[in-house]
Structure I
Amino acid sequence: MAVFDEPTQAALHLADAMCGASHDLDPDLVGELRAHYSEAELAELILVCGQANLNNRAGNAAKQLLGP
């Protein structure tokens, strides 16, 4: 049994995909996301995933430049 339902799994896959080359998302993932979320919900998911990614990258750079 899966821990997360299909819409949540798709959102988690988006978050993972946005950590890499997000200019070329897997078409299957795009279809999955569109099947579960409205355009407004997709926009919100993109922004939330992007902000989390930015926070992680900025934090990693800050640790390297400024120390722990």
Structure II
Amino acid sequence: MEDDIQLKLGKRIKALRNLKGVSQEVLALHSGLHRTYISDIERGVRNVSIKNIEKIAKALNVSIAEIFNT
């Protein structure tokens, strides 16, 4: 069950990133996170904290709610 939510979150972040035309490298730079960490999130293998979700949301210029809105 936990893996399910991680996968859904990762797919949503990847979809938003692609929609914005941003690479993992650029997202990492703007969020202050490492590119491999972004990759792990998008693949659903990383349990991401709400603080880092906030950083990603700001870097993508979307609300936290929009990240969870599928």
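No lab work stands behind these numbers, since they all come straight from the coordinates. Quick caveat, the model's predicted, so the values are computed rather than measured. Cβ atoms are built from the backbone, for glycine too; each structure is taken alone.
If mean count of other Cβ atoms within 10 Å over residues 20-27 is computed to be 9.8, which of I, II is the source? Working through the options, I get structure I.
Quick check: 1.08 is what I get for Rg/Rh (Cα atoms, Kirkwood Rh), calculated from one of I, II. Which structure matches? Structure of origin is I.
Of the structures labelled I, II, which one yields -21000 when helix-only ellipticity at 222 nm (-39500 (n - 2.57) for each DSSP H run of 4 or more, over all residues; to 500) is computed from its coordinates? Label of the source structure: II.
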